[in-house]
Structure 1
Amino acid sequence: MRKFAQRALPGALILLSGCSFAPAYQRPAAPVAAQWPVSAKPAGERAIAGLSWQQMLPGPRLQALVKAALEHNRDMRIAVARVEEARALYGIARADRLPTLNVNASAAATHVPGDLSATGAEQTMRRYDVNLGVTAFELDFWGRVKSLSAAAKASYLATEQAREVFRLSLIADVANAYLTVQELQERAALARATIETRKESRFLVQKRRDVGLAGDLDFLAADGAYETARAQLADLERSRTQAENALTLLVGAEPANLPPAQRLSDQGIPLDIAVAVPSEALLTRPDIRAAEQKLIAANANIGAARAAFLPRVGLSLALGTAGSSLSGLFDSGSGAWSFTPNLVQPLFDSGRTKASVDLAEVRKVIAVAEYEKSIQQAFREVADLLAARDKLAEQLKAQQAAEKSQNERLRLVEARYKAGASSYLEVLDAQRDAFSAQQGTVQVRRALLASGAQLYKALGGWAGVMWSS
C-alpha cells in the first residue's frame, strides 16, 4: 500500500491533460466591406508596419513631450499596473493546473490525569510529524482547470492590448494637444500683427480727419476694428492657456530643457501613409486584438462551466515520518503516509450549474457582438480619416490661395485709400477678410497634421514595431 501511495503522485500528473468541453474557437468574419469607401483614398508611399511613432512625429519638442507623457502620465501608470495585475491573476490560474508541494512539521503533547486514564496512572503523550505532501489537488479529467487557465491567459492578453490602446491614444492626444497649442500661438501672433497694423491705420485716419480728408465715421470704424482685434487676441491667449494646461495634464511632468517649438509648417508629420485592405489594416489594431482575446476568454469559460456537471476528483497525499520523540523520527520503522482521494458529483443544485453554462454562453454572444462592433467602429474611423486627409489637403491648398489673394487685395485697397480712390469701409472689409484667411490657413494646417497623427493611431500605430522610449 505504501508503494502505491508513493506512485500516486506521478500517476496523477499524467492525468493533468484531460479532455476539454470548451467549444472550438473560430474567429468571426469581419462584418465590414472588403474595400474602403470610394471617398477614402488609401494610397500612399509609406507602410504603417515599419513606421515608429518617432518617425511619425519627428519634431524634437513633440518627441520630448511624448516621451515624458509615456513615463509620467498617471493614467498610463494605471494601465501598466492593470497589465501586471492581469499577469498575476493568470499566474495564479496557471498554478492551479499543477500540484502544490508542502512541507509540514508539527509537534503535539497531551497530558491525561490519572482519574481519566484507562490505567489509572497519569500519562503524557507526545507526537512529532514531518510530512511532504499534496493537499486538495484537483485531477483535471474534464479540462475545467485548463479552461479557467486559458480564460485567465486571454484576459491577461486582452489587458496587455488595452495598455497598447491607451499608449497609442496617449501619443495621439499629446500630438493633438501640442499642435493645438502651436496653432493658437501662431494665430495669436497674427492677431498681434493685426493689432499693430490697425493701430497704424487708426493713427492714419486720425491724421486725415484732422486735415479734413476723413470724417468721424472713418475714425470710429478704424477704432472699432482696432479694439476688435484686441478682443480677438485676448480670446486666443485664453484658449492657448487652456490648451497648454491640457497638454501639461497629459504629459504629467514637463521635461526640463525642452527643444524650441517649431511652426506648424515645419512639423514634418508624414501624411502619405499607405493603407491596406480593411481585413489587413483593422485586425492589427490593439483594441480589436483585445476584443478578440475577451472573446477567447468567454469561449474558454464555457468549457469550465460545462465541466462543472461532471465529477470533480481531488487528491491529498502525504509522505513522511512520525514518532513519539524527536530522536526517533528517522528510525527505520517511523515511516508514515496518507492517501486521500476525494470525488464530488453534483446531484441537485437548483439549476445553479445549468444557469452557469447559460451565463457563459450568453457572455460569449456578447463578446462576439463587441468584437464585431469594434471592427465596424474601426472601419468607420479609418475611412473618415482617409477622407479627411485627402480633403483637408485640398482645403489647405485652396485656403493658402485665398490667403494670398486676400493679402494682395488688402495691399491694393490700402494703396487706393491713401490715394483717395477708395473709402475706408473697403479697407476695413479687406482687413477683415485677410485676417480671416490667415487664421483659416493656420487652422486647416493644424487639422491636417492632426489627421495624420489620428490616422496613425487608427491603423494600430506601431503594431509589430518594437516600441522604445
Structure 2
Amino acid sequence: MTDAHRQLTIFLRGDITGFVLSLLVLFVGLAALAVHLLRLKSKDRSLLWFGLFVALYGLRSISRHAITRVLFDASPALWAYFDNIVSDVIVIPALLFFEAFYGRGWKSSLRWLLWAQAAWGVVAIVVNAASREPGKVPDPSNLLIVALPLILLAGLAFSYRPPQSAMAGIIFAGFTIFLLCVILDHLSRAGLVPWTVSIEPVGFLINLGCLGYVAVQRFVGNEQQLVAIAEEMKSASRIQASILPRGVPHVPGLRIAVRYIPMTAVAGDFYDFLAAGPGGIGILVADVTGHGVPAALVASMVKVTASSQAGNAADPAPVIAALNQMICRQAQGQFTTAGYLYVDVESRRALYAGAGHPPLLLWRKANRTLREFRENGLLMGVRPAENYSNIPIELQPGDRFLLYTDGIPEASNSAAEFFGEDRLKAFIEDGESLAADAFADALLTRLAQWSGSSRGAQTDDITLVVVDVL
C-alpha cells in the first residue's frame, strides 16, 4: 500500500462516521417530507417544517464532510456559498415548526422574530453573492441565539400559554440543549473555552429526537382524528340515506326516475314523495345552501317537516310555507331552495310551487315544446311569514317534468364553464324518446363527460327527478 493510499484510507475512516450520521439525518428529513406529501389535504404543516429543517441540516452537514468534497470536485468558494445559503434559510422552517406548537408568542413576538430572520437571510444571501465574499454577512442564527431565549422569557413573565403546552415543553427541552451546544461551539471558536471539539452535532441529535417524537405524536394524533371523522361521516351518510325514500312510488299513469349524487359523504340536497290519494303524488326537491354536515342536518329537518305536511300533499304552497317557517325558526342563516310538484293523473292536472329553486321544466311531446316555470317565491329562510302560490298545469300524454337542483346546470368543465340551461334544454329535446330511467342515466353521463370526471370534478350535490306522463 502506497503512502498516498494509506493516508487517503486514514482520512476517509476518520470522516466516515460523521458522514453516515449526516446521511441518516438527511434521510429522516426526506422521509418526513414524503409523509407530508402523502397527506396534502391535511392542514397541519408541522411535519413539513420538521422535514425541511432536518433535511437542510443534513444536507449542510453532508456538504461539510471531506468525503463529499472529494466525490464532488467543486471549488472551496462554491462549497462556502452553499453552506452560507443553507445557513441563511434553515432557521425559517425551524421557527415555523416551533410556532406550530408554541404559538405566535406574547404579542406575536415569535412571528416578528420569524420575519426578522427571513429578512436577514435574504439580505445575507444577496450581499454575500454581490460581494463574492461568502460569510460576509453572518447567518441569522446569531439573532436567533439571542432573541429566542428573550421571547421565551417574556412569554413566561407575561403568562403566555402555548396552545399545546406538553408538546411545547418537549420541543423547548430539545431546543435548549441544542442552543447550549451551539453557544458553546461559538465560544470554542472564539477561544473562550479550553476544548476545541464541536458538540453541536450531539445537541442536534438530541434536538432531533425531541422534534421527531413530537412530530410523530402529532401525526399519529391527526391520523386517529381523521379515522374517527371518517367513521363518523360514514355513519352520517348511512343515517342520511335512511331518511331518503327507499324507492320510487308506483303511480298508475306515471313513470318516475330519481338520481341522487352527493358531492361528499353527506349532502344538502333532499327529495321526498308525499302520497295524495290513489292517483296523486307530491314530489319535493330541496337544496340547502352549503355542503357537508351542517347542510345535511338542515336537510334532515326538512324531511321531518315535509312528513308532517302529508295532509297538504295535494296543495304545494302550504307545504313550501311550512318548510320556510321551520327553517326561519330552527336554522337561521341556512337558506334553502325548494320545488314541490303535485301530479294528479286522474284529474289530468298538476300544481307547482317553488322557493328560489331552478325552474321546473316541462317537455310537451305533443307539440315538441319546452316550458319553463320560473315563477318562484322567495328562497326559504329569509322571512317566516312569506306567502307562496301554486301554478296550475294541465297534463297531456307524453309530458315530461324535470325537477332538479343547481348541481346540474352549474356543473363546470376544465375551463370553468357551466353546463348551463341551454345545454340542458337541448339534451331534453334530443332525449325525448328515452324512457325516464334511461333519460336520467344519459343526462348524468353527459354531465360526467362535460366535467371530465364522474365524481372528481363534481362541485355540488346533484338531485334529479324525471316524471313521465303516460
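Since every read-out is calculated from the coordinates, none of them should be taken as a lab result. Source: prediction; values computed, not measured. Cβ atoms are built from the backbone, for glycine too; each structure is taken alone.
Taking distance in nm of label points 7 Å out along Cα→Cβ at positions 32 and 408 from the coordinates of each of 1, 2, which one would give 4.4? The read-out comes from structure 1. Each of 1, 2 could give log10 I(q)/I(0) by the Debye sum over Cα atoms at q = 0.06, 0.08, 0.09 Å⁻¹, but the derived value -0.50, -0.69, -0.75 comes from 2.
Here distance in nm of label points 7 Å out along Cα→Cβ at positions 160 and 400 was derived from just one of the structures 1, 2, and that gives 4.5; the source is 1. From 1, 2, which structure was distance in nm of label points 7 Å out along Cα→Cβ at positions 144 and 424 = 9.1 calculated on? Computing distance in nm of label points 7 Å out along Cα→Cβ at positions 144 and 424 on every structure in 1, 2 gives 9.1 only for 1. If helix-only ellipticity at 222 nm (-39500 (n - 2.57) for each DSSP H run of 4 or more, over all residues; to 500) is computed to be -21500, which of 1, 2 is the source? Derived from 1, not from the others.
Relative contact order in percent (Cα under 8 Å, 6 or more apart) was computed and gave 29; which structure, 1, 2, did it come from? Corresponding structure: 1.
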